[in-house]
Structure 1
């Protein structure tokens, strides 16, 4: 996986974690759900890139 894509996917995951934490702090369930969704999106993108890289080698 290229470094740029890895950073982008990791940032998406980190942003999701921050949103989830902020949502929990203020009691906003919608923000918690958005944060979890972003985490899943980032993790799935990372897994997809790792699978692509595994097939290339």
Structure 2
């Protein structure tokens, strides 16, 4: 029980990213779940983590 409550307050790792949709480049800090969701929804977008540059 304590572990499940503790997991609610656990912070997910955030990655600085560059997102290019073909027109505009955006700089955001996203979790891996958010990155995966954006890539799934927008196949033509390019999402690059700062560490991959």
Structure 3
């Protein structure tokens, strides 16, 4: 299990990568779609980890 700070850093990196890909190849490029899915999965992982620690 990742720690929340590490997860957030990974999310920020994926977000930057997605912005770069979209600006160069377009939002509907296969690479943008793949990174977008990775971003959503990482966000879900982050939110799930936050919910795990809340009472």
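What follows is calculated from the coordinates using simple rules that are stated; it is not laboratory data. Given the structure is predicted, the values throughout are model-derived calculations rather than measurements. Cβ atoms are built from the backbone, for glycine too; each structure is taken alone.
Points worth noting:
- Top of 1, 2, 3 by distance in nm of label points 7 Å out along Cα→Cβ at positions 9 and 33, largest first: 3
- Given -9000 for helix-only ellipticity at 222 nm (-39500 (n - 2.57) for each DSSP H run of 4 or more, over all residues; to 500), calculated: source structure among 1, 2, 3: 2
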